[in-house]
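So, here's a batch of structures to check.
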Structure P
Amino acid sequence: MLPLEGILVLEFCQFMAGPSAGLKLADLGARVIKIERPKHGEGGRQIAIKNLFVDNSSLVFHTVNRNKESYAANLKDADDLEKVKKLIQQADVMTHNFRPGVMEKIGLDYKTVKELNPKMIYASVTGYGTIGPWVKKPGQDLLAQSISGLTHLTGDKDDAPTPMGLAVADIFCGTHLTQGILAALVSRGKSGKGALVEVSLLESMLDFQFEVITTYLNGGKDKPVRANKGNAHAYLSAPYGVYKTYDGYIALAMGSLLDLGKALGCKPLLRFENQEDWFTERNLIMNIIRDFLLGEASEYWIEKLEKEGIWCAEVFNYEQLINHEGYQLLNFDQVLTLTNGEKVHTTRCPIQVDDQKLFSRKGAPRVGEHTDQISKEFNL
């Protein structure tokens, strides 16, 4: 039995942040019902990466909405809204990521829902909170990354502000939403009362950076300066970074520069005995390491460094990663079967419970696929 079996979640979310939370809840055993617009469904069905679509919805939609059901309802229609309210009375959790004020207009704000179901965990995602100058700004991943300061940490010193190459704001926000929901469910188990859980893309990005923001606030408020080349962390000293080798790249994590110099047999590093120089002379030191590592292949250096306990790793692309024994032993892939019989090859939940990996091979639903079934089951 999965931990969340018996928990009913109503998902009024679209795109990535909210649905990614629903995905984790579903993976952990909750029954997740997407409340979608008739015909077109949620907006995320048409947001595609690399223009890939499967069964008339984007591949991205399928990756984040597996193992869910779909109930089609027009929330502006009085009859449909009344049916949804009946469903709310029987649910445990509801999530939404409408802009502030939208649920109030619909009549599904927290105050109203709490009267319908005092035990409801009401969880909302916004872009930038519920007050302030950005309330009406689109809650979109790149915009949140940009406002948060994150784009000044990735890349090298002379690079323009560089966003991370994936929807990191959405995914972390979805993770925080999941954490809040789980905490509220635990609290409800003690008090019998529901709760309001609120997260935002911006606050998730600020929390993501708590380490470097704290450094900024307590370190003279000096702006982070990225290394000239191979930067991996603006506030960490050499050797921390990524370096080209004869046939690829390797990453060196934090550690003693002197130990690294001995392990490599690189005598010029041994003159940096003062640890403060490892940061102030970071670019000079990284240049020395970079020139030295070009002489041999990545595999040679990794074997040599690991024998001496130096923290290092090869820098893989997806082809190298997926074909490596280390990845294959994780059994991290799964194949979803869609309503039309098509298959989607994707990844599984990263959580294990009682030594069991969590697979959910049921694909994402079509719009309204379960409306009739749910209507009968819940007497709507």
Structure Q
Amino acid sequence: MRGFCMGVEVSVILPTMNEEKAVEKVIPQIKETLAQMGVTYEIIVVDKSNDKTPEIARNLGAKVIRQKGKGYGDAYLEGFKVAKGKYIVMMDPDGSYDPKEIPKLLEILRKEAADFVIGSRLKGKIEPGAMPWLHRYIGNPLLTKILNFLFKIKVSDAHSGFRAIKRDALQKLTLKCRGMEFASEMIIEAAKAGLKIAEVPITYHPRIGESKLHSFKDGWRHLRLMLLYSPLYLFLIPGLFLILIGSVFLIYGSNTEPLRAHLMILGSLLIIVGFQIINFGISGKVYAVKEGFDKPNKISRFFMRYSILEEGLILGTVLFILGFILGLRIFLKWRAIGYGELFEVRSAIIVLTLMALSIQLIFFSFFISFLMLKDNSK
């Protein structure tokens, strides 16, 4: 193989698990296609099989690496470590993607028209029996639309297993996912890194052998990752919504006759829960920035200031004092009537709300400062 004796221009990574029937067909096609292009190349098979897949791949000239971990993403992460090519092609080795279409992806990279290219099945041709109806018309389009909405990306097939990326562009991505959600993570990270993403239409063929996909489990993993990458939509917007609705319920319930105590209690609960959800979202955002998973924005920069602890303590203390004063007023009324029956539900609910928010805010401020302890101690 020319790639092993000269500088490697293209690395093709194939994650395999019991693909002996497919690799004996796919690998020769890859070699023929790249040879016709006149490029130096290597084929890297990251294998976790218990059949003859690694033996067949090795005999066909591929470099075989035994996958120690498990998962689709894990295989690619292992392959990236040893890939030497200027351009890296990622391709499911089950025969569903045509190696003869590799030049379509590489041409865009070589012309500097993009840093990362995805082969789009939905823009191309899907042969009969190649993709289940649920994946083709519901799962893949829906998850792709969610990804596009959350991360302001414009792709048509976010879960395509046929991709190519420049080596220097790949090094800008922080990739950690070991499972099928790796496909979404790669696109999200590429968008965050400012890479130029392009798509080319491809043909999707029926796979050789049994499918390894688990429709609902894998779909949830993709959705779960997207939500965790989007604290604004997962935490902040729901939290603000609950606080807004809770405030409306609390104000309305406290200004009606007869008193709507149950509506006020519900409003108080929504405010407290909403505030806690926002605290979780901000904490997650700060942690992600600290650990290098995300880039800072206006929200994270505001809460990563050195003075955030003191400001939080002051505001929390003010809320606590307001609640305490109102609570003391209720107590004095109660004592004045000889500790008998007292109907101060309206004020009691407001006291409960203020005290809960003050305690949440004080400990949230300590927690954020704890995350920043190393930096603030410099």
Structure R
Amino acid sequence: MGTTYDVIVLGLGAMGSTTAYQLAARGQRVLGLEQFLPAHDQGSSHGQSRIIRLAYLEDPGYVPLLLRAYELWESAERESGDKLLTLTGGLMLGLANSRVFSGSVRSANQYNLEFEILDSTEINRRFPQFTPGTNIKALYEPRGGVVYPEASINAHLKLAAAHGAELHYEETVLEWEATPAGGVRVTTDRGSYEAERLVVTAGVWAGRLLADLKLPLHAQRNVLYWFEPTGDPAPFHPDRCPIYIWEGEERMSFYGFPMLPGTPYGVKVAFHNFGPECTPETIDRQVHDEEVARIRGWMAERVPAVAQGKLLATSTCMYTLTPDQHFLMDLHPHYPQVVIGSPCSGHGFKFASVVGEILADLSINGATRHPIDMFRVARFTGESGQ
């Protein structure tokens, strides 16, 4: 079989959809392969809403990528005509020495971001739906907000197809291999395809597709909850309720959103990076009474109208975690024609627009102008992908 494509993209979720778009927009002959339907709910890229924020508590090194990500989200909105982003403002709450608060302040100061520091009295005055204890502080940033995951994936897939990408759904990749000519061959349950280059954006399935590297990845089950707040819902509307991340005891944190249009309706809340290990085959999709009781308990003294409200819906998703909880974005150390573009450790969706740009850069040029040294494969394998 002769080479048919310039690039094959494995997985068309958050990162794969943007990568397929970026590659196709640059004139590459792209084949995208996805084992499920577009914007499916079996992995990590669903659930109606994702937080986007600039004052990045995880590490200031992410901020330059976020600045570019905002530009690309807005560009994709204009090109697609679809609503992908809503700015609501964002609150990062916790004790003064908490990671959520202090890490956000560190990033905001390092990059001269726009923000305010609020004490507990000011938090409650401006956002009465929250009832922080007297020792709680918050960083408020006006550019915090929401990215819509299903809409974003569908928009980027639409744009990729408009630029000529060939996209296959409900087609499972069985294996890939390097060809003697320096390209790749991908075998699926429907056939075999060849290309000059390959991009692996398979999320929780990346470990299987990159088994030769023995990457220390593990998947974690996490639960999303939607509640109907008691009393007047107006304080939870997007014009009055910011997105928020709130760190409590023992560095545990939960996060939440305003009430957003669409289904499910209600106020979405979840714990961050909390659940048991799982695999795509073994994840428990049922949400149990004790789990609902636990999230209610955490919200009871913090967001009481939600804690006391009716549970409207639940969903499960998977984080695919690296040991340091930073991303993987690099060339394969053995096959420079292969780009690794996942996983993103449960905090990656907001970056999807710029990740697509980075992975397209790596695929076409073998390098990118973006700062990605902290995401290299060598930190786990000892083998550089450069």
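Of structures P, Q, R, which gives 3.5 when distance in nm of label points 7 Å out along Cα→Cβ at positions 191 and 351 is computed from the coordinates?
Clearly, the read-out refers to R.
Tell me which structure, out of P, Q, R, gives 1.1 once distance in nm of label points 7 Å out along Cα→Cβ at positions 15 and 343 is calculated.
On the way: P: 3.4; Q: 6.6; R: 1.1.
Source structure: R.
From P, Q, R, which structure was relative contact order in percent (Cα under 8 Å, 6 or more apart) = 23 calculated on? Numbers along the way, then the final one.
Values: P: 18; Q: 13; R: 23.
Only structure R yields this read-out.
Taking Cα Rg over 2.2 N^0.38 Å as the quantity of interest, name the structure among P, Q, R where it is greatest.
Biggest value here belongs to Q.
Taking 10, 31, 25, 17, 10, 6, 1 as the value of P(r) over Cα pairs in 10 Å bins from 0, in percent, for residues 183-326 alone derived from one of the structures shown (P, Q, R), identify that structure. Write out the running numbers ahead of the final one.
On the way: P: 10, 31, 25, 17, 10, 6, 1; Q: 9, 23, 27, 19, 13, 6, 3, 0; R: 10, 32, 27, 17, 10, 3, 0.
Label of the source structure: P.
For the read-out distance in nm of label points 7 Å out along Cα→Cβ at positions 71 and 319, a value of 3.0 was computed from one structure; give its label from P, Q, R.
Numbers: P: 4.8; Q: 3.6; R: 3.0.
Among P, Q, R, the structure yielding 3.0 for distance in nm of label points 7 Å out along Cα→Cβ at positions 71 and 319 is R.
Can you tell which of P, Q, R yields -7500 when helix-only ellipticity at 222 nm (-39500 (n - 2.57) for each DSSP H run of 4 or more, over all residues; to 500) is derived from it?
Values: P: -10000; Q: -17000; R: -7500.
The value was obtained from structure R.
Only the coordinates and a few stated rules stand behind these numbers; no lab work does. Given the structure is predicted, the values throughout are model-derived calculations rather than measurements. Cβ atoms are built from the backbone, for glycine too; each structure is taken alone.
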